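Asks: Dropping the structures in below, format is structure tokens.
Here, each number is a calculation from the coordinates, and none is a lab measurement. Owing to the predicted nature of the structure, the values given are computational and were not obtained by experimental measurement. Cβ atoms are built from the backbone, for glycine too; each structure is taken alone.
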Structure 1
Amino acid sequence: MNLFRPQFLALAVAVAAQSSAFAESFVVQDIRVEGLQRVAPGTVFSYLPVQIGQQFDTDNSAQAVTDLYAINLFSRINLARDGNTLVVQVEEFPIISSIELKGNSSLSSSNVKQAFAKAGFAEGQPFNPAMLQEMQNQLYGQYHAQSKFQVNIDAQVNTLPRGRVEVVFTIDEGRTAQYKSIDFVGNRIYSDEQLAKLFDTSTTGWLSFMSKNDQINNERMQADYERLENFYKDRGFMDFAITSVQTALSEDKTRMFLTVNVDEGETYTIKDYRVSGDLIVPESELLSLIQVQKEQFFNHSAIKASTEAIRNRLADEGFGKADVRIVPDVDRLKREVALNFVIQSGPRVTVRRIEFTGNAKSYDSVLRRELRQQEMAPYSASDLERSEQRIRRLPQIEKIEKALRPVPGHPDQVDVVYTVAERSTSYIQGGIGYGQSSGALFSLEYADDNFLGTGNRFNINFGKGSYVQSYGLSVTNPYFTDDGISARFSFNYDEYDYDEEDLSDWTSDNLALMLNFGYPISEYQSVFLGGGYRQVKIHTGANVASEINDFLKDNGKTFNEFVLTGSWLRDTTDDAYMPTTGSQNSLSLELVVPGSDATYYRSDFKHRSFFSGQSEDSLVFSLHGNVSYGNSYGDLKGGLPFYRHYYAGGINSVRGYQYGSVGPRYKNNDYAGGDFRVTGGAELMLPVSFSGRERNLRVGAFADAGGVWNKVSDFDTADMRYSTGLFLQWISPIGPLNLSYAVPLNKKTGDDTEAFQFTIGTTF
């Protein structure tokens, strides 16, 4: 009210003056408006409560002044009588020519101006001095919400020619206030230290500049209060309540002191529980979904999970609007509570239509084929959940949200709206490294996991470095048939110099044409079958290992191979690039069949699992392992051909060691690789966000281990190499980036190490 007091007083004076000016009423024969510059006379006429031919008196005059001031166009209004002509004398507000903000580093000028415009304070609008203070207060409110209580805002109005003004807000933002202390009052069972650990909000510490958790944030505080309440209510304190919260600001407005007053109450145990109401599902099954236990403490989270489980089970039967209420029977004397889960099923619901928004690139059909919930089919919570999960796992989907929209006039129908945010799927991937003898390597690959919005994957690559020159092309259609059979065609040609990579003095020219089909066998599992043709040409140097020369003398230097491939994949992870939960398991087999110049097989088993808390800010723990084995058969003796050996070391296996350097050696000390490989490790990852953006960055620590042997019987843990270090994963605008800094833990004489390694792309 204080904001408008000057205008209110002016209006009151004007109304009083007009009341005395028209002591005698008269019939208005004409109306004349004086003082208009920009406002049309018709605007004034439309707001006057009197027309020509009507009686005008004191009541009319007061109402006229009030109505004309209300349209916020005039700074002064006066009514006069000239004979039987009513004269309306006005003075218009000036027009706002420009609004400028200076010193606002924490607030966007465009966002502030948009907020001003919604209140009618914008360039091209009339300037009402009363609104200036209101806008100034709005700015103060926005800064206070950012914990900037030292802020000072000076509003300057400069008069311009032709009835215009410019408004300049000069802002001194000051320092951001930080929490100095968080105290609790009323807690008897748990100490202040125990309760403070539940808060993401923290007091100022030496790492505060990194986390910013000591700064005031209303959303974070509300989450803290909820976490505190759940902590107590999950431990039997059914009546726990936060009775009040007090904050105090230091004299310099840079430190906050928070006091949280609580009433712990008493602990209660569960005496009994039952279900009642619309028992659409058998009672025994509903009871099995309840996660509380008799004679155990009251547990709010378990009760909430129980109601959600019952609701989802009913939703699987089509009752998507089912409601589950908890009716407690509390015995205060014995501190016991009996729970009654009252079920109201509501109508059986049909999903009328499923819509997608936000998919600017991807066709609806690409997303729709992942649906397990169908249109005009009974509502199913599990089918909707699986649909959402499958869409989320698409490489082009960064975020997805689901909303249920009632159908007007049809209480038994809903529409499902999925709102998606797409990430860029066109990327360039490559790798850069440096070894003691291999020198520099650069490779480049263009790929799109959502080619032209079709969901097909297109990949073309080439590279040239000191030890490799490669060219490749592949096209994958994940829905080659409507029932989910995928097809992948690939062409690859590369020239590989193993001498330049410091392995051994030989090179290979490799040509491969492959066709593979994928067959889904369950929601999370698929098998892949395929085959093709591969040609390998070997060229040796003067310093090649004698073992390689002996093999080539017996088998020749050109190998034409006809290949059959088979693999199994099970993937339950929640994201294509940055998984937090679930696991990946794969088993692959490659068989070079009789009729080829060499007959052998190779097999690989890979596992990776992810564990995290429920919060999107939770740490993610990952375990991974890889076992690979191959051997020759038929006329080919001595194990795998040397050009198909397994190697270890590098960013894909044991970080910190140069690629290929972990494992057996030839007699001349060249790295040989082997027929059997074991690698594994663990990672602890922390998601990082910037200014509320999606979490596309992770930093963390890792531990790697691995080794290679000539055959399985040679396996010895003493031959393994170990490393630890730090890493970074980032979904960059040009594709996923993986960077590591590793420290070898048991480097042995002759090992080649690389502390810094990275790749850009999907292959890490």
Structure 2
Amino acid sequence: MAIGKSVKRVDAVAKVTGRARYTDDFFIPGMLVAKYVRSTIAHGRVKKIDSAKAKRLPGVEAVFTYADVPRTPFATAGHPYSLDPAHKDVEDRLLLTRHVRYWGDEIAVVVAENNLVLQEALKLIQVDYEAYEPLVAPQASLAKGAREIHSGSQNVIGESQYTVGGPIDDALAGADVVLESEYRTQMCQHCHIENHVAYAYMDDLEHIVVVSSTQIPHIARRIVGEALGLPWGRIRVVKPYIGGGFGAKQDVILEPMVAFLTLKLGGRPIKIDLSREECMVGTRTRHPFEVKMRAGANKDGTLVALDMDALSNTGAYASHGHSVAGAAGAKSRSLYPRAAMQYHARTVYTNTPAAGAMRAYGAPQMIFAVEGIIEETARKIGMDPVAFRIKNVARQGDADPLTGERFQSCGLIECLQRGKDLIRWDEKRAAWPKRQTGALRHGLGVACFSYASGTYPVCLEIAGARIILNQDASLHIQVGATEIGQGLDTIVAQMAAETIGVPFDDVHVVSTQDTDVAPFDTGAYASRQAYVASNAVFRAARELKAKILEHAGRVSGILSGELDILNGEIVQRKDPSRKVVSLKEVALNAYYDKERGGQLTADVSHKTCTNAPTFGCTFVEIAVDLPLCKVDIKEIYNVHDSGVILHPVMAKGQVHGGVAMGIAAGLYEEMMIDRESGYIYNNNFLDYKIPTAVDVPDIGCEFVETYEPTSGYGNKSLGEPPIISPPPAIRNAIWDATGVQINELPMTPHTLLKYFKKAGLL
């Protein structure tokens, strides 16, 4: 049995020895390099670009401006293609623009022989602008008479609403207690280790090859075709190993440009490798949210109503746009499904870097607000915050209140009970004084989360898997789903080994995705891959196993229905101890039998029409140093219901990474914008604070295993959920320690100082 075991990762040796090859490790003789000319204003129009001096510089191959590129607008978001106009991504991007919409917008591109020449050429390009007032805050974009960032938009990209459980005002009017609060979350960056990088060349006059660090190779192919007006079959996208993405590489950022450049320069190989500063500003960020909340509850601890109003800042371009705000309302809806709920969201353009997909896709922003108002409600009615949540959270048999889809697996109450025991909640609360004094104060906090496993029914969820039996009885498996460091290659090998009945070490994975040969899959996002791919792998493995047993029946003379595969051997189904024939013998015979020889293979494309919610919680103990306005995390536990845990060690790794990112969002990270100019003045790791090993404590991780029947192996989402609940849990712990509610992120010393002064603690 392979499922549930911490087998060695299939890419372990390659990655620890440095043999794993990433996009930047590939080199083609004669490769040119390219760099964008970026705007030095946040809002305006380019009046003139003088590139004459740059073009004369020896080693410069070409300079292209907004006047030289196709005028076809395209969308960059890595969403599945939609036939429904209401679900289509907003096509508001050009390869290069004359209308500047943020500081760092791409207005020209230079191609040179090497980076030294490239840097000199960039200095020689002169740009004249017609500057407008930057609209940095959403309120400024929505103000009457504000200049439109995109023509005809009125600076609103989308708006949506749902109501469940009856009119929200009626539900609130009937509640014993009603509370109102406002919450704010910040703009932050993915900070993946590998920067965005891509190169392209033409292998013949009709075929453009793009090699890219992308989470979505098949979608990237389509978007390149749309941007350049080319048939998709003329484009081939290859994804090597990826050095992290977290959603930033779920946008097609460099691929259309490198394809355009190789097309213009006779098929020569051309690479764009963004610097860290460019990645911070010129790729994607997390959407900042401003959320107004109302909650109603009865004195017996029943949550009656939740009213959520969100304002999302998408920045200068749509990218994933309003879908993030829409997903935020959908993914938080499952958490307290028996309360009446109303959700309203708007997404607006501003003159700030474009926001896109980022780990957990809107859920951290919304659940920060939801778990904030839940904490306030529990304390208002005088109920223990854990007990209040246990009374009201989702449980087995509940359903999504909007779609009516039943939760077929839900262990959230067990997660809360387990987390409470781990942190010794009752013991510590009993030991600490009700009102603490002194410079150092301790607090406990809890927050829950819910998340999805993919994007169905909003988007189509397709996964492909191909498995081949080799002559020596080993297997090769290839999936369209992308390995981005999360361990997917190992997981699909475990799945195939489990279902077919062969040793894990006999399954070999083709890791690189190549759109010319890899099965179709929409890519890595929305914690979908192990869930969606599981069904494709299960079907392909089952089909191949049936073919193997059918051929084994011919070889052995025993009916295939009486046979099984156990540890790589053909055995009798009723008596597995009785070996019939070796799998290797069957494989050789299948290939070389004179009459019935042929390769045994299975190739499956599966559409998943389900979406299993994942649940869990975070418990945290902190110490707050009042004079320093510093939060020290003493203990933190993340307890998950992610269905069946396929690989315990990798699962814990996902949790540790997610919780660390959650701590970073809660206490450290924020992109800082000059309100007058729109300039990001901490666009590097010297000024943008990410936590180090010194800042992150030991992270406790537990799983409450349920079985999710809509998945091939009982699993559901895991990669993204761990980031969601640490910030509100820390926020609630600070309140517990100090009596002060912090309703904005990040909770840096500067933020705490403001709140503590206002509360009279300093």
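Asks: Kindly point out which one of 1, 2 the value -8500 was derived from, the read-out being helix-only ellipticity at 222 nm (-39500 (n - 2.57) for each DSSP H run of 4 or more, over all residues; to 500). Could you put the intermediate results ahead of the total?
Replies: On the way: 1: -5500; 2: -8500.
Answer for the origin of the read-out: 2.
Asks: Given a value of 5 for relative contact order in percent (Cα under 8 Å, 6 or more apart), point me to the structure among 1, 2 it was derived from. Provide the component values of the computation, followed by the final result.
Replies: Details: 1: 5; 2: 15.
Label of the source structure: 1.
Asks: Comparing distance in nm of label points 7 Å out along Cα→Cβ at positions 405 and 725 across 1, 2, which is largest?
Replies: Values: 1: 5.1; 2: 2.1.
Ranking 1, 2 on distance in nm of label points 7 Å out along Cα→Cβ at positions 405 and 725, first place is 1.
Asks: On to the next question. With distance in nm of label points 7 Å out along Cα→Cβ at positions 101 and 269 coming out at 5.9, pick the structure among 1, 2 it was computed from. Mind showing how you got there, number by number?
Replies: Details: 1: 5.9; 2: 3.4.
Source structure for this number: 1.
Asks: To which of 1, 2 does the computed value 1.48 (Cα Rg over 2.2 N^0.38 Å, for residues 485-676 alone) belong? Write down the numbers at each step before the final one.
Replies: Numbers: 1: 1.18; 2: 1.48.
Here the read-out was taken from 2.
Asks: If you work out percent of Cα pairs over 37 Å apart for 1, 2, which one comes out largest?
Replies: Details: 1: 63; 2: 44.
Top value of percent of Cα pairs over 37 Å apart, among 1, 2, belongs to structure 1.
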